[in-house]
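In what follows, structures are represented as structure tokens.
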Structure 1
Amino acid sequence: MKKVTVFRIGKVPVDSQTVLIVLVAIAMLIVLDLFVRRTRAGKGIRAVAEDPETASLMGVNIDRIIVLTFFLGGLMAGAAGLLYGMFYSQALFSMGFLPGIKAFTAAVLGGIGNIRGAVLGGILLGLVENLGAACTGAQWQSVIAFVVLVGVLMFRPTGLLGEQVSS
């Protein structure tokens, strides 16, 4: 795909491939959020995540919900990997390791089990990483992400939008 400059933000050109990747990622987020919030299967996913035993008593097939959840997770990961490979114009067997760790950090930062929280966590993590890299150097960008992860786990283990769960 040939990169064509669509618009500029200041002096930075934004090409058509970047616009496509952002639009597809936003569409994936919206579809996943609507699926989990508005469908019967999404209600089952939320019920099993909250309390599998009670969900089973209410007639939810836990095994089917677990399979569906893993299928959706794999589908989203595959689409994200495709978009990531498009951005860097290559594919390697190990290219998803660091983004996977950062996605986990974003999910922890936003609150595990909260799709909108994971998005907020991802945006905040990206801002903190890039501001930190601007101050300390690009070689410290991944270190900053791990410091954020450790800090969140130490001081707010439920994340920004997570809820305190009583045991």
Structure 2
Amino acid sequence: MDIKFLITQFIGLIGYSTLGFSYFKKNKKDILLIQIFAYIMFILHYQLLNAITGSVCNLLGLIAFVLIYLFDALKKKKKVLITILIPILLVISFITFENIYSIFPIIASVVVIISFLTDDEDLIRRIGIIAAICWLIYAIVYKSYVAIVFEVITLIVVVIAYIKRRKK
């Protein structure tokens, strides 16, 4: 087995484990902070897989999450920020568009960014389910085995976290 393959899969393992963990946090700010680290791992993972659209979507998602994290208290500025970021995400994503499967990380990235306009943690978790399904399809196409396993696990974890929080 190739060492680059193993390193790529290990980086993905760190990212997906961190993402799953983030959904158990109660506070939106904590969810965002942990996901910022996860996105750094995703950028590296998809870059090493030569999955350019996935890497670019994660880079722009990282930038969005950092900015949203920093400006979360400023509701009006956050909406303006997202209004600017989503068109940038779409333009850059379509420039790096590789094939029909490239639409899935684009969809996942847009819905995740939009989800942080809300303070409803349950809505954030539901959108996490949609994003996990989109990334799962992309991971299958690019043979990111760790991503396949962990998107399924993330999907299960987010559903469990959603159900657990709904019961409270």
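Bear in mind that the values in this text are calculations on the coordinates, not laboratory data. Being a predicted model, the structure only gives us computed values, none of them experimental. Cβ atoms are built from the backbone, for glycine too; each structure is taken alone.
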statement: relative contact order in percent (Cα under 8 Å, 6 or more apart): greatest across 1, 2 for structure 2
- prompt: For structures 1, 2, which has the highest computed value of FRET efficiency 1/(1 + (r/R0)^6) of positions 65 and 89 (r between Cβ atoms, R0 = 30 Å, to 0.05)?
  reply: 2
message: Suppose mean projected area of the Cα convex hull in nm² works out to 12.4; of 1, 2, which structure was it derived from?
response: 1
task: Taking -28500 as the value of helix-only ellipticity at 222 nm (-39500 (n - 2.57) for each DSSP H run of 4 or more, over all residues; to 500) derived from one of the structures shown (1, 2), identify that structure.
output: 2
- request: Work out which structure the value 3.5 belongs to, where distance in nm of label points 7 Å out along Cα→Cβ at positions 9 and 121 was derived from one of 1, 2.
  value: 2
